[in-house]
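Novice: Quick heads-up: structures coming right below.
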Structure 1
Amino acid sequence: MSTPRTVEVPASLAASYAGAFGDTGTAWIAALPALAASLLDRWELRRDGPPGSGEAALVLPVVRADGTRAVLRLQLPREETAAALIGLRTWNGAGMVRLLDHDPGSGTLLLERLGSRSLASVEDDDEAMRVLAGILRRLVSVPAPEGLRSLGDIAAGMLDEAPRAAGALADPAERRLLRGWASAVAELAGEPGDRMLHWDLHYDNVLAAEREPWLAIDPEPLAGDPGFDLWPALDSRWDDVVAKGGPSRVVRRRFDLLTEALGLDRERAAGWTLGRLLQNALWDIEDGSAALDPAAVAMAEALRGR
């Protein structure tokens, strides 16, 4: 039975690209089926299931000519795509999904196939956080190579933008809060760090695997201080955390587990986490928001005095 070569692009991915990249995204989506078919042929890959996608990439389960199961990840070439390639090559499968091949022209990645179960399926939050912390410890132990974005540059950009952004907030209390986050970043910006950060390691970006029990996926590597890498973990399953009550207690417990596992200075880690809240707020304000995310406000309160 022959394997179909025609690739259907999920409507959700097409809509995401149209919204994020306009005509460029629409044109890339239109060319995607032909690109996927050409790579399937070139790498002698057999389709092995329906396509999957998030907001940024089309993922095709495939089998290589030698029988190895893999996934083909196709994404519009951008700075983030280039950084991911650097990170995957540098980590070389240590705590991270392994890179099997790469197409320089399109930025397409051929990756080892992991399971479909994510760390979000582990009900015991302490157990899940310890797994994530162990992976994050391995990832940030690696010195950042040349070619990655620097947290120092990102911090400088945030500090330049913060005064204008604060003025766009409707609530004076939230303006003061955002300025406080910027002050925390200003105190740390002179020592931005040199480790390789994942930048988006939350429960859904850790998958069960065969090579190791759990492996990280979807890195957006950055050179910086590991404290800047804690927020996605702290924010994991946030709706469930709020629904069960006591989000401050959960954030503090997670923060304690992470900083202990990574051997971080708690004050610096808290300051860089406020930097992530600042970064997210700046993005929201740029998109037209006049208020801070309530989850960010709650997290900042939980970290007070940590």
Structure 2
Amino acid sequence: MLITLLRRLGSTAFVVTSVSVITYGLIFLTPGDPAHTILHAQRGTPPSEAEAAAFRAEHGLDEPFLVQYIAWITDVLQGNLGTSYAHSENVSALLVAQFPHTVELAIAAIFVSLVLAVPIGVTSAVHRNTWIDRASQIGALVGVSMPNFWLGYLLILAVSLHLGLTPTSGSGTISHLVLPAITLGTGLAAIVTRLVRTAMLEVLNENYVDTARSKGVRERLVVYKHALRNALIPVVTIVGLQFGFVLNGAVVVEAVFQRPGLGTLLVDAIFARDYPVVQGVVLLTAVAFVVTNQLVDLAYVALDPRIERGDRR
């Protein structure tokens, strides 16, 4: 077990380090000068070359790539993500302020996806090759194909502007969260629906399901108690893996609904060429993605203890 834990920690460190190197490298190669962009935005007039040079020297932007990266990663290992060029605030403080908004949206989107996907997927599998099954598969195809931003604007037009049921933008209440969660959760629900259907079709043909039926167990209990439990294992996998993609999708959704969060912070930082903030957001997202994958592994054991026994062997 200790070897497995060390292996997972090693893979986590490798992934996070690789992400940091790639992100820093892409930023370093990106055309444009943050000194001119930020000083111009702060003062309203273009800075002189001397002022831009002083800004670069102050923030180490005139150093070679390797020197800049080593200095940054050294600070990160000490818990310091640097200072925002545009806001003159600690990047960690900015992330702490915005991260809860994005996590709130991601969790709400996953909840919406599971509420929609599990019953639809189970019903589709139980009524295989009927009109219910075909309708659910068509709905899943539409959900996968529909862009988040397009669905978001449709929901704003229909629900917020025409019906007046929810606000069009902002955050702070459940009503502000409903449409963004539906927008972000629909695509994931489509994926999970198809996965639940496939997993249920396999499980419903297992011998233990036939045994439960032969004992006179009600069909509802057979489906939801015996079959669904084992069918949820691949569902946990895809939901866990999709959590990182949901965080990325929040960038678009937060922009559409003008919500605070990491997505809005990242977009603003990219346009402002606020590199420490960009690096901090990407690093935090990578860590969240990797940690989620480790939690998925633990969920495996809770759903099927045989996985832990096999891991020990």
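Just so it is clear, none of the values below were taken in a lab; they were calculated from the coordinates. A quick note: this is a predicted structure, and the numbers were derived from the prediction, not measured. Cβ atoms are built from the backbone, for glycine too; each structure is taken alone.
Novice: Which of the displayed structures (1, 2) returns the greatest value of mean count of other Cβ atoms within 10 Å over residues 74-81 on calculation?
Specialist: Answer by largest value of mean count of other Cβ atoms within 10 Å over residues 74-81: 1.
Novice: Determine which structure produced the value 3.4 for distance in nm of label points 7 Å out along Cα→Cβ at positions 10 and 90, calculated from the coordinates; the candidates are 1, 2.
Specialist: 2
Novice: Another question about this same structure. Please state which of the structures 1, 2 yields 20.2, 66 when Rg and Dmax of the Cα atoms in Å is computed from it.
Specialist: 1
Novice: Oh, and also: Using helix-only ellipticity at 222 nm (-39500 (n - 2.57) for each DSSP H run of 4 or more, over all residues; to 500) as the calculated read-out, with -25500 as its value, let me know the right label among 1, 2.
Specialist: Corresponding structure: 2.
Novice: For the read-out relative contact order in percent (Cα under 8 Å, 6 or more apart), a value of 16 was computed from one structure; give its label from 1, 2.
Specialist: Corresponding structure: 1.
Novice: Figure out for me which of the structures 1, 2 the number 13.5, 39 belongs to, where Rg and Dmax of the Cα atoms in Å, for residues 106-161 alone was derived from the coordinates.
Specialist: Matching structure: 2.
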